[in-house]
Structure P
């Protein structure tokens, strides 16, 4: 049986012209039993890099099979993307409450909401769906929340951003998906933007689109820049507050001082290109985790390139958090407009694979304590760092 790739059902809010190549539902293949050396896996591999998000419906998958499928995209990878058991064990980390490790397959995490009993070796797992109410500087009023108003939680890439390389692929498998009325995700950033969303959606935006829609001067800046992340960024950012549209941190000076972080080494601090090159298509994807960014390093415009109108034509090293954040926000905010967001409507036994080096995503919404939700998540710290733009790319866009 031939593999079929069908377009994802887009919500009315989406601009179809911006989703021509984004996202596919895959039919005719069981992802749990894919042979990594088969032509069928090669077809899935290339489709993921071309379409960024792949959806499989009605999947039956063990944690071992999910780990094997995730690892097939990077056979040299081994450990969970934040380091096996390290995220949950670092109690100061903002990720600490969100993840429970499957004991026999530590690369797979149990996430969700409510209490789950006797699950894959976990006698009792108390899960908490990440909510803007615990992370944002401001929050939706309880009255509006009761009416179904909510927010994005945190736009991000799955990555430790310190010591380990960002995973190539994340797999998300929905086991228990509670039903409930749709919500309205409010941006609350002065634009009036709102997005109707299914309860508990995972929202995705394309890093390729994020780069493609930039004006020339910001494309030039993007291809010439690297972002340097804070050491142990999830501990560093834990006392701080996110912006209301979840695209970065408010600059209030609340980040944990570097001398109060867990021990860290300068050599393990990560500095990545702002745009990452897709290994299959050659396209450029804007891939920055705005919450963990600490500095920007900008190269000069190349010899012979137009300097007029260029930002930092002689290069720059930006270390003031407010300036770094405002520049990144200026580049990233257009791409989270409602018409560019794909909010997935989860069903039980949905499996989503997404190109973690090609999209940004976020948890959305809120559940009541008695609404049980259980997902398995797997991503693996990659065997390599992402590749930035080539010299030809820089010359083309700078």
Structure Q
């Protein structure tokens, strides 16, 4: 029990912060938001996956990746490919020149399903692909970079270039990927209509459960010896290397793990929104993910979630109320947070969170010291 309390929850303050977040997204949002707004929050929470991954990678590992949108997109496209194949049955596409293939392939005069689409006819293989392919791709990039001691701004630029290349590839290969429009018209999952309100509720809670699970698993990693070494690598990489550790392997692992987390977020995005396009893969979404982590606090897993929610709520509110000024308002919001709260929203919790935990402690102590409890304890001692 002490292991769970200290390692996975982070002690009293960490447990309190986790419970507040869980209450907010599991209870308060579903109770007080209509299905449209709740589905919107669910979409925001899918962005929290890459934001959390950047806390691990950038905050603790000191590795700034400007290409997390790549892994988010790989997960999203993997799920979209399965859903699109289900929607492209021979019966549903009998008016096409070639029934049984996605509509955009038929428009581009393809006459058969490409070989790399075949595994996505199976949900099991699709889930495995969502988990394995982004991590494998991250391993290739990480091994090529970290084994050669490429890091810092050079690594950030390379990941940004990879995001650009993948976006151009997706847009250019319209017959295989859907091009600039992406993969759309996704309606069923193994025959289950995913456009209904009940399905949106279910996907929301699955998304929240996965996000909370990722936070707990990430916290377990960070409180282990690996987490301590990760911090040491960030601050004194040469000293860790001279101590006999293979620094590159640690960096590769955390890069692959962060890619896996981002991919899960992308897959949940496709399920909740019902489409996937290259606009969620390139430079802009990747930089926004870094902003989410920075605003929430790049050393806080829970802060990354709050940062994601704050930025996206602000983006939605500003764009609805001030469609011509919302970009300036969002920029002002980001600058204000960075200037006045350099440690992000998590810095506010570090500074003032003890007031909440102390209040809980005082309430518990007062209850235990009540006359009835004291008298009961005395009777038990006498017995």
Structure R
């Protein structure tokens, strides 16, 4: 039986003498309980929640329907010099599905255990960051602070299903251009060690289906040139390459997952009956390609595998991201210098990496804007999309303090090249 409330002694060290929970944690848990989960995310509930937050903060919120039923919400805190390019704090409202039978608690119950660990889908990816933005802004506005640059908090749909009806479409929208963005923060990953991981680029996601036609016939015969024979060769080519890349990662102390190409076979289709040799079979792969790889040459490699496997083989991309822009992490870059020096002043160690998966940052970088992926979660196992996803309330609360320092620093960056 799943508990529907906390036990008698919850806390993790952040409750007061009367057992009161920090209001920021309470708000976080409320947001986690909203079922913005695919395949039918309750986006209306998220928008109602955000409407309330905007009223509490005293900032306007604009809603832009970028696709039917897909709304981007933007809260704006106008700076003292709105002519300067703005700071974007981006987050997505949707979360991935769960297998409830594998969870200790209700995946949308936001149960907090005796160690202060909060269990819910979205604790790490990325509802924690959303609330950390909000609570940092709440504290800064309550103190009467003002900064030179305008700050936008943006909440987008559909990131977890590729962003096609979310950020990918919105960056081409006039409303996005009007935000006049100079620098963006978006989600990162937890780090099990003391350091905080920072992502300055991403691997390009390629989702490909290879279709293999062949000679049909009765299942009792040795039919030549079958679809399955071609399929086997295709699978071998892709998975042999996968093994090569895995070996590169295993033998190099310098490489991280974001530095190599991952290949995973995710779907196989074909056939109608046990005793009928199919006329066609197909196989799908999820590939993530680092910015160091020449994408045109990589596609030529795929073409060669198809040619070697037999005649008539074709392929089609469900997703083929070609942009390989990265954000500068040179000390001479004013944005990176401000970000990294502010973290250093908080005694935070940063570890720079290429993001191994895909986030909305890739669409922001694709239109020429600098973006850093950062979720302030150190000493925390990486559990995004995993069973029993959780985050400790101490880590969550420290993240608010981190943004309390980062947001003012970034919003007060002096005019950079191209600004008056």
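Key figures for this structure:
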item	result
Parent structure of the calculated result -4500, given that helix-only ellipticity at 222 nm (-39500 (n - 2.57) for each DSSP H run of 4 or more, over all residues; to 500) is the read-out and P, Q, R the choices	P
Read-out distance in nm of label points 7 Å out along Cα→Cβ at positions 52 and 316, computed value 4.4, structure in P, Q, R	R
Comparison of P, Q, R by distance in nm of label points 7 Å out along Cα→Cβ at positions 220 and 244 - largest value held by	R
Value 20.2, 65, calculated as Rg and Dmax of the Cα atoms in Å, assigned to which of P, Q, R	P
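Every read-out reported here was derived from the displayed coordinates using simple, explicitly stated rules and does not represent laboratory data. This one's a predicted model, so the numbers in the text were calculated from it and none came from an experiment. Cβ atoms are built from the backbone, for glycine too; each structure is taken alone.
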